[in-house]
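Below are structures written as structure tokens.
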Structure I
Amino acid sequence: MDEADQAQAIAEIETARLIAAHTRSFRQQQGRAFCEDCSIAIPQERLLANPGARRCLPCQKRVERGR
């Protein structure tokens, strides 16, 4: 992989990350938050307990267990 290919790969990853962040922010502004891993709605109870939650509880547990 040459430097141009590496730069393109980095740009694509960054673009995908920015789109995901924007989508998440837009959905949260509409009063709903969606898990960044599985895209299901994060239950209101979880958001009340942890307003900054970015994942549903099953996905968060999976991340914490290292999967």
Structure II
Amino acid sequence: MDEAKAAIESVRGHLFIADRGNRGLELVTGEFGALATFLAEECDWSEFELRIRLKHFEGWDDL
């Protein structure tokens, strides 16, 4: 459980996360560019992994 809490705290406050208090965290779909950058830099996700998981993101050319 400590790992889950640490993971939540590591993303809380980023542009791509909306903190809903007791209801939890939610992705901000308008900030998928920031999410893609975070996942590439912090989690070493490849472009392929990002594109298949963020398939609704249309801003690839801007990254």
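Summary table
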read-out: Test item: helix-only ellipticity at 222 nm (-39500 (n - 2.57) for each DSSP H run of 4 or more, over all residues; to 500) calculated as -19500, pick one of I, II; value: I
read-out: FRET efficiency 1/(1 + (r/R0)^6) of positions 2 and 50 (r between Cβ atoms, R0 = 25 Å, to 0.05) from the coordinates reads 0.35; which among I, II; value: II
read-out: For Rg and Dmax of the Cα atoms in Å computed as 12.5, 38, the structure of I, II it came from; value: II
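Laboratory data are not the source of any read-out in this text; all were calculated from the coordinates shown. Keep in mind it's a predicted model, so treat the numbers as computed, not measured. Cβ atoms are built from the backbone, for glycine too; each structure is taken alone.
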